[in-house]
Structure 1
Amino acid sequence: MDISEGKIPGVLIAKMNKFIDERGFFSRNFCSGTLKSHGAYSEVNQANISFNKLKGTIRGFHFQVGGQEEAKTVTVFSGSLHYKIIDLRIGSPTYLQHESFDLSALDLVIQVPKGCAPAFQTLEDNVLLHYYVSNPYNKELERGIRYNDDYFNFEWPLKPTVVSDRDLAFHDFDIEKMKKEGLIFSKSQ
């Protein structure tokens, strides 16, 4: 894996190296030692698969609080998508900024650090992605930011076609409320 750093501290972009022969190819999409050597959190407590039928589908922005913040390692297995990450860590030089990546099947792996909120939009039908997560899902500790929240002024490549009712129901981003509720993270997380 050839690894570079994103604009947001702790975001890593790994180019998958493919070893090709007459059988097909072999590639590594996760290596805890490699991630640790780049300062990333590499413990895995859960692995998830997300299949998305329709082009333009948006999922996110999701994150967890209360000591169950999640680092994620994301790989697209088929199709392509637009991936965004918001930095929610007070003290980070990119606090409340976001960055974007276009990911296609078996090309890049993205490491999202704890204290950040990711989301994605599919760029074609039938997109399948896999991600390792450092903490298991906890419904009581999950929070979210709406994909079209005016505070962030997100630009998506396509008109949204599918967004879950849950994701649409996230309240307007309110930084003061988030601080009071302890929903903004320290840089060290």
Structure 2
Amino acid sequence: MARVRAGKRAVLMVVDVQVGVINQNFNGPGVIATIAGLVERARAQGVPVIWVQHDDEELIRGTPAWQWVPELQPAAGDIRIYKHYNSGFEDTPLESELAALGATHIVLAGAVTNWCIRATAYGALTLGYDLTLAADAHWAHDLELEDGYRIPAESLVRDLNLAVQYLGYPGCRNAAVPADKIDFAG
């Protein structure tokens, strides 16, 4: 059961916008620019920015593919979380960092929609955080199934936006909102 968290402190969480992740994704350059705009707005409003970065046997820490894309770089004072699983909450200090900030509302952006963004979004709601998914600031790649069936990236993005908009968790507010409509104070 989700915990209800008192307060209204927002953070911006940017997940896995790494060189080796975005190279085959739907609308990558447009989404990167949208995320860059969110980061700029968050910083201007004094909203903490948390960077969640994946590594595993395919995305090895320290390699060029593991690095953040050049357009998006953590600044001094930003929080960095390193993860090995899809959810930014699993086996990481993310929850303790959010608690130290007094964060109750997560604005989420990044990659990949159907894996790490979905898992992190559901983790946030399960843990009682209010969640705003930046509807135009996450992306995926086409999903090719073993039977030859293909799910277009755009469909995966739309599916998660719809799911987040209508999910219900006790005491949590959640929405999927275009980045330019996100209110970090609300």
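Among 1, 2, considering only Kirkwood radius over Cα pairs in Å, for residues 23-110 alone, which has the greatest calculated value?
On the way: 1: 15.3; 2: 14.3.
Biggest value here belongs to 1.
Taking distance in nm of label points 7 Å out along Cα→Cβ at positions 15 and 119 for each of 1, 2, which is largest? Before the final figure, lay out each step's value.
Values: 1: 3.0; 2: 0.9.
Comparing 1, 2, the top value of distance in nm of label points 7 Å out along Cα→Cβ at positions 15 and 119 belongs to 1.
helix-only ellipticity at 222 nm (-39500 (n - 2.57) for each DSSP H run of 4 or more, over all residues; to 500) was computed and gave -8500; which structure, 1, 2, did it come from? Display every interim value, and only then the final one.
Working: 1: -1500; 2: -8500.
Only one of 1, 2 returns -8500 for helix-only ellipticity at 222 nm (-39500 (n - 2.57) for each DSSP H run of 4 or more, over all residues; to 500), namely 2.
FRET efficiency 1/(1 + (r/R0)^6) of positions 71 and 143 (r between Cβ atoms, R0 = 30 Å, to 0.05) was computed and gave 0.75; which structure, 1, 2, did it come from?
It traces back to 2.
Of the structures labelled 1, 2, one was used to calculate distance in nm of label points 7 Å out along Cα→Cβ at positions 103 and 175, giving 2.0. Name it.
Values: 1: 2.8; 2: 2.0.
Label of the source structure: 2.
If semi-axes √(5λ) of the Cα gyration tensor in Å, for residues 31-78 alone is calculated from each of 1, 2, which structure is the one that comes out at 23, 12, 8? Please report the intermediate quantities before stating the final value.
Numbers: 1: 24, 16, 9; 2: 23, 12, 8.
Corresponding structure: 2.
Quick note: the coordinates plus some simple rules give every number you see, no bench work behind them. Fair warning: this is a prediction, and the values are worked out from it, not measured in the lab. Cβ atoms are built from the backbone, for glycine too; each structure is taken alone.
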